[in-house]
Each structure stands twice: as C-alpha cells, then as structure tokens.
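Have a look at these structures, which come just after this line.
Any read-out appearing in this document is the output of simple, stated calculations on the displayed coordinates, not a laboratory observation. Model, not experiment: these values are computed from the prediction. Cβ atoms are built from the backbone, for glycine too; each structure is taken alone.
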Structure 1
Amino acid sequence: MERTFVMVKPDGVQRGLVGEIISRLERKGLKIVAIKMLKIPMEMAEKHYEEHKNKPFFSSLISYITSGPVVAMVVEGKNAVKVVRKLVGATNPAEAEPGTIRGDFGLDLGRNVVHASDSITSADREIRLFFKDDEILNYERDLDAWVYEK
C-alpha cells in the first residue's frame, strides 16, 4: 500500500470542512494512519513549501499557511497519491471538477482548502516533515476485503 500526505489548510479548518474532507477520503476506501491538528511553525512552513522559495507568492503562502490551525494526515491506500489528487481536484478551484474537494468548496487559488502530495517523493518528504515514525500506525481493517480485490 502507498502512503500520501494530506493537509486541511487554515481556510478549510476555519470553514468547518475537516469532517467533510476526512469523510470523502474514508468513503473512497482510503485509510487514515496518522492525524493531528497543529499551527505550523514558520520554519516548518518554509521547508514544506521550499520548492516555491524563489516565486513571488512565497511570502504570502507562508503567511497564510501559518495563520491558523491545519489538520495534517497520512492516508494509505492503493495508488494513494494519484487517488487523493483526483479527489482533491485541480490546484486552482476555478479549474477543479465538480465533485472534487476544491471543485465543491474552493473559489480562490490562494484559499483552495486542502493540500495533497503530488508524487510519492513529495509524500515521503512531507510525511517525514509532519510526523515521527511512531505517530504513524499500521493496522488492519476488516473492510479492506471489500475495498481491494486480492
């Protein structure tokens, strides 16, 4: 099984969308193996978004992501990165399909509700940044037999 990183951003938390987002992930059949609410420290935010460091929007992105609490998760499932990205929708909510999280709840690129890793490499890096190994659980669910073909 593959793992990916998902974060409900400050706008999603403030709008009361955490439960809806978790529900969509779980209804798809994905398994949450770690979850926490935190206010991201500046240094962690800069590491998280380091690929945008030289872009003009970097400082506003850091200011926004540290402005309020977020909910960080590690989600597990077959092709988790690709499946979660599909559920989340296009980065720009104006381009996100209806039925996706951003398509249903976002209107502005700078307030797009949720972050999801865009590759296995990014997922591994982001998971290590937000979670210690002992915070990520390994467990079996009886329903997995109904989600995955053996």
Structure 2
Amino acid sequence: MQRVRSAAVHVGDERVARIDRGLVVLLGVAADDRAQDGERLATKVAGLRVFDDERGKMARAVADIGGAILVIPQFTLYGDARHGRRPDFTAAAPPDVGRRLYDAFCGVLRGKDLAVEQGRFGALMRVVLEADGPVTLVLSTDGWAQADLGRA
C-alpha cells in the first residue's frame, strides 16, 4: 500500500482508473486466503492513519482527507524467486479465486463509503503514480491470529 498524490492504471492505450490523493493498494491473493482475510485487510487499509494532520503527524485516514483508493490486482506479489531465475507463482490463488476475493476486497472498501477505483484483473497494466512521502507499507494477513479477525 502506498500513499499517493495521484495514480492511474492503463491497459493498452486506455486509462481504466485514476485517483487523485489517496492510496494505491497492490493486492495479492494467496492460494490459502479466505474471504474473512480480505475483509479484515480492507478494514485495516480503510482505517490506517497515514495522512498528515495540521501538525504534520500521521493522524488521518483516507476518508478523513476525502481521498480515494486505487486497488490493483497483483498476483506477482506471490512470486517465489528463491530458486532459479524464474519466479514460481504456485503460492498465488488460482484466477477464479483471486478475482472473487479481489472483487470482495474492493466491495468492503466501497461499503465503508470510500471512493474506490480498480485495475483490470488479468490484464497487462501500466501503473503510473506520484508517491507522497513516500509512505509505503506492506500489509499481510499471514500470521494474523484467528482470535484477532474481528479487530483491525
């Protein structure tokens, strides 16, 4: 997840999504991810206070600044390049599962009254962004305790 001044996604010559100030989320879905993982992750992203207040402190969430979220499907985040020279993507969810959980993640964000734009699942995309800070965080549901699923 990266805080941005602006971002856009293009497929070929077509711009398919664009936001001004907000967050870009590169969303990878693992083969063992569940819907509740995505729900919790979306809640976490929506509530993270990564935007500065008037004192320059990170105290505001994306909704507090009237920002938007651009969610880009990114199965290559699960590429394992530890062996050989070609990444292995077996840890990524199959396309049908990945698409379903990606769409559900975006739906949870929209359900929180956030402006959400989406990349195009399965397409070769060109992502253009102007980082703000830069502020970049890696969020993962790996290791989140079952008892913590209700908290974000």
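Summary of computed values
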{"quantity": "Structures 1, 2, by mean count of other Cβ atoms within 10 Å over residues 34-41: label with the highest value", "calculated": "2"}
{"quantity": "With Kirkwood radius over Cα pairs in Å derived as 15.7, matching label from 1, 2", "calculated": "1"}
{"quantity": "Value -6500, calculated as helix-only ellipticity at 222 nm (-39500 (n - 2.57) for each DSSP H run of 4 or more, over all residues; to 500), assigned to which of 1, 2", "calculated": "2"}
